[in-house]
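Q: Below you'll find the structures, each written out as structure tokens.
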Structure 1
Amino acid sequence: MTNKLAENIRNLRKQRSLTQEQLAEVLGVTTGAVYKWEAGLSQPELNTVMEIADFFDTSVDVLLGYEMKDNHIAKSVQRLKDYRHEKNREGLTEAEKALKKYPNNFDVVYNSAVLYMVFGIETSEKALLNRALELYENSRILISQNTDPKINESVICGSIAEILLSLGESDRAIEILKENNAGGLYNDLIGVIVVAEKRCDEDAHEYLANALLEHVIALIRTITGYFNLFYNKKDYESAKAILKWGIQVISGLKNADKISFFDKMECVFLAHISWVQKCLGEAEEAKKSLLRAKNIADKFDACPNYDMSRIKFVKLKEKANAYDDIGTTAMMGIEAALEAFNDEELLKLWRGIVENEKEEY
């Protein structure tokens with residue numbers, strides 16, 4: 001096993017934005033003592049180690065950085081995951097055995113918490129839910145051990161809130177979600193709870209609107225990623241299908257009487273579709289797609305609007321505008337998309353459409 005005390009004290013101090021002098025003052029020691037600890041020239045006494053661990057909200061073994069050099073923990077964690085996937089309640093007994101053996105290991109504590117939560121929520125058993133809460137709180141203390149980028153303290157707090165909801169403690173659940181809602185992570189869940197609890201419809205609408213916009217923008221990025229994936233694999237049918245589905249999503253959120261950012265995005269998707277259609281030998285369909293793109297682009301560029309409150313279902317207290325890197329106008333966005341394919345024939349078709357102002361779709 002390896003002692004990482006010096007490194008951990010230094011890292012924890014910097015995470016709290018403390019100087020060596022400030023930490024020394026908190027612990028009642030000299031600045032020189034803290035310097036020597038962090039340099040590995042000396043080590044604090046056991047009582048001081050316990051004080052440091054308590055101050056930084058961690059455990060002594062985590063602070064010391066001891067790591068077991070065997071595969072027992074990994075195997076125990078994998079068994080817990082397997083029990084969860086199989087929905088086998090024997091996993092609860094396995095979890096308690098693992099917790100007795102490795103009470104301060106993040107992976108064990110966290111995966112045991114997930115196991116208890118899954119069974120607790122499915123069966124509404126309060127004892128299981130309360131045990132899950134206890135374990136999640138313990139996993140927050142041990143979070144510095146975590147190596148999984150998909151897990152952080154906000155994710156853990158989301159699980160805690162979900163359990164509190166199952167226990168009928170919606171006030172605490174909402175409070176925790178709001179405190180850990182960085183980047184709008186829990187906007188959708190907060191909105192759902194507020195509506196379900198019949199609290200403030202205006203607040204619910206705000207949270208749900210922000211969630212809708214965040215998810216749709218993420219969906220547009222995802223569709224673009226899928227298109228590029230299929231493009232690289234020359235899977236043109238799949239590329240066309242994902243783009244057409246994306247346009248259906250965008251169209252369903254557009255207000256017919258309001259120009260919006262989604263009009264601009266639809267133009268670019270249509271430009272991409274035209275190229276796919278050309279690759280598939282659908283020349284006439286490709287031309288129709290470009291004509292439709294130009295028609296929409298003309299309307300958008302005549303009165304561009306990036307106000308996201310113009311999207312259907314969206315109602316915001318604070319103004320929110322969209323932004324993109326596809327060009328300052330919809331027409332420029334189409335042109336840039338087509339140029340990226342380096343297809344002179346398609347570009348010639350597009351420029352012919354642009355020059356013929358009287359041609360209609």
Structure 2
Amino acid sequence: MRDKKLYLEVLRIAAFLFVVFNHTGKYGFDLFTTTDSQALREVGIMLSNLVKCGVPIFLMISGALLIPLKESIGMLYKKRVLKMAVVLAVISFIYYIRLYIKHPEYGFSPKFFIQTVYTQPFVTPLWFIYIYIAFLIMLPLIRRMALGMSGPEFLYIILAGILFTYLPPVLDPYMGGGLYLNIPVLASGFFYPLIGYYLDSVFDPVKLISGTGKIVPMITGKFTLGMVIVLLLNAMLCLYITVDVYLRTGGWSYDGIEAFIMLPSMCIFYLAKSLVGEGRRGTRACKTITYVGSCIFTVYLFEEMIREDIAMNIYRMWSGSCPELILFIPYAVTVFAVGIMIATVLKKIPGVKKYI
């Protein structure tokens with residue numbers, strides 16, 4: 001088994017925190033639509049935009065880890081696609097049983113369960129598994145494409161992605177809409193894994209800026225600072241567009257929040273790689289982060305259950321006594337603690353570990 005790269009585990013944990021915040025609704029993610037505080041509204045808009053990077057980061061991690069592997073299509077289906085299909089079926093059934101226990105009046109129908117799982121996520125957060133399975137099915141083609149591409153070709157795709165995702169929400173108000181184009185290569189399950197592989201295995205800011213492979217420390221440092229500046233500018237753009245739409249229409253729109261995630265996703269990925277690196281093997285911190293990272297998928301599977309049945313009570317009990325955004329800390333800790341306990345128990349069950 002290959003040594004895990006610490007920065008990918010840090011990204012995995014950060015991305016899950018983003019997803020958790022994304023599910024806080026009126027207590028966090030949607031807070032900017034209800035608060036009377038201008039400062040809290042502005043912070044909320046920028047924070048809501050940032051946490052939308054969670055899923056892209058997960059897909060970038062998948063691309064970084066899976067695209068370089070050498071495996072047959074048969075092995076891919078046996079080891080990965082089938083595994084995800086089993087996980088999807090089992091976790092969906094667990095949520096169905098939970099629904100039946102809470103609402104026995106709905107009845108129990110195997111046909112309804114099968115039709116639901118086949119056509120849509122049984123609970124909303126599971127939609128990521130459908131995207132991930134689609135990515136796995138396309139992985140042999142994505143892999144051949146990625147391994148055959150040069151640096152400039154990756155940059156071409158990135159620039160195309162920025163152009164066709166950032167311009168529509170900026171220009172639509174003045175052009176009457178209709179600027180969105182359906183470009184297959186920019187689909188989340190295709191674009192982000194490809195870029196994750198590029199940033200992990202191909203991208204080198206020294207070569208990109210200096211044109212040589214010579215070590216130029218200042219270039220790397222300046223590029224890292226540039227990523228931070230891009231993050232701030234992206235947040236300000238999102239804030240401006242979101243507030244502008246509200247002032248013109250009188251209603252809050254999530255178009256800017258959901259559209260402007262490509263640049264921050266890539267910046268966060270690069271910053272983690274630049275600042276964290278691969279870690280020092282054997283240190284306690286490295287082992288802890290690696291273990292928590294290994295539990296994230298299981299925590300994600302049970303996140304809605306933990307959130308609705310346990311963690312959300314924190315917001316309900318303490319809402320009003322302190323700022324909602326502060327309450328996210330004990331809320332997230334609860335989700336993590338309960339989820340990791342579940343993952344730790346499941347890892348000890350024979351035959352289950354390989355699925356989580």
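Derivation of every value follows stated rules applied to the coordinates shown; laboratory data play no part. Computed from a prediction, not measured in an experiment: that's the story for all the values here. Cβ atoms are built from the backbone, for glycine too; each structure is taken alone.
Q: Between structures 1, 2, where is relative contact order in percent (Cα under 8 Å, 6 or more apart) highest?
A: Result for relative contact order in percent (Cα under 8 Å, 6 or more apart) over 1, 2: largest is 2.
Q: Tell me which of 1, 2 gives 2.0 when you compute distance in nm of label points 7 Å out along Cα→Cβ at positions 103 and 319.
A: Of the structures listed, the value fits 2.
Q: Here's another thing I want to ask about it. Tell me which structure, out of 1, 2, gives 214 once volume of the Cα convex hull per residue in Å³ is calculated.
A: 1
Q: Given a computed value of 5.9 for distance in nm of label points 7 Å out along Cα→Cβ at positions 63 and 271, which structure among 1, 2 does it belong to?
A: Derived from 1, not from the others.
Q: Identify the structure, out of 1, 2, from whose coordinates mean count of other Cβ atoms within 10 Å over residues 87-94 was calculated to give 17.1.
A: Computing mean count of other Cβ atoms within 10 Å over residues 87-94 on every structure in 1, 2 gives 17.1 only for 2.
Q: Using Rg/Rh (Cα atoms, Kirkwood Rh), for residues 95-198 alone for the comparison, can you identify which of 1, 2 gives the largest number?
A: The maximum falls on structure 2.
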